[in-house]
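No value in this document is a laboratory result; all are computed from the given coordinates. Predicted model only: the values in this text are computed from it and were never measured. Cβ atoms are built from the backbone, for glycine too; each structure is taken alone.
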Structure I
Amino acid sequence: MDVGTVYSIPPQPPVAESTRWFPAGVLTIGVEYRDLDPEGLVATYADNPEHLAELLRESPEGGFSDEGVSIHVAAADSGHEYLRFDAFDDEPHYHYIHDGPEIVNHVVPFDAVAGGDMLTWTFDRIRTRLPEMLAEAGAAQLAATVDAAAVDDALREVEPLARDARARLRAVRGVKERPGG
């Protein structure tokens, strides 16, 4: 895939106390409201000089700052996160996160003009393209065992929680809901 940027540092891990996980067969799906700031990202990678150097080299002036809802898709057995959908307010994007000796964190920007509301798009992709996306993240064997009914069951809880978190936290910040999301 030629779209996006591939990093050799993992994405910032989900914050345990801010993430709710739901079983989905061989997967777990997490929902989290994330508030990224440069200081938090530097702290995440502070113990790994190579990762920190890449973060600082790739960061825009002033660092990465954004917030919004993240949907995490991880293997139930290992906990490895293969897909992340960051429905952020300013720069929405998604990740293919390979599992292996070399870190491959492929970040793909989301085109809201073409795709509409990213949360709606995310849940549609999970319902209709999950095995293909898992395979793209290097998890073809896991993709072959996905139980669509278990995923749908999880999404019945995840989707309203994600939409509520976005609306509630935007209201707290005084940000108006955007058309279509």
Structure II
Amino acid sequence: MNKKVLTSFLIAVTLIVGYLTFDSINSEISFRKKVAEVDQLVIERLETLRKIQLAYKEVNGEYADNFDKLFNFMNNGKYFKLKTVGENDGDVNNSKTDTIFVNPKVGVLGLTQESNINYLKMIPPTDTAIFKINAGKITQNNVLVPVFEISDPYPFNKGEKPKKVGDMYNAVTTGNWK
């Protein structure tokens, strides 16, 4: 009888340890997958904000230091686009280039003028926190250069460096994940 009880006990312990091992590995895999999904959402949002900042600078000569300025530009500003009219058949150029002004939502993001873009300042996936935005000027090679930085102050994976685009100390507009 003792042999049966001991065998049953060992089988139960083996099953429990096996399940706990599987669960810990599966949990880590699920967490890493979720981190990758959230990181991708944050990166896409930061890339869109980068695009908007570059357009803002193109029109205003500096970067926006807050979302109110940035979104006011997108909602009410004018963005120029070059439009080519005519034909260019290779040998003869019968075309001319003209500058037209469009709403920045249309010209920069390809959205309609009525599109709501306020959600862009919110950090995915919950959209309850706001990205941190800053802009200013630095001296680089004896030239005053505008800079900006938009960052995620609350990374999903607490062990990772926060994702950001731009830099307040270097004249770069790329993201730190590249």
(message) Taking relative contact order in percent (Cα under 8 Å, 6 or more apart) as the criterion, which structure among I, II has the greatest value?
(response) I
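When percent of Cα pairs over 29 Å apart is compared over structures I, II, which one is greatest?
II
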(message) Computing distance in nm of label points 7 Å out along Cα→Cβ at positions 134 and 150 for each of I, II, which one ends up highest?
(response) II
(request) Name the one structure among I, II that Cα extents along the principal axes in Å, for residues 54-109 alone of 38, 25, 15 was derived from. (result) I
(request) Given a value of 0.8 for distance in nm of label points 7 Å out along Cα→Cβ at positions 70 and 86, point me to the structure among I, II it was derived from. (result) I
(message) Matching task: -15000 is the computed value of helix-only ellipticity at 222 nm (-39500 (n - 2.57) for each DSSP H run of 4 or more, over all residues; to 500). Pick the structure from I, II.
(response) II
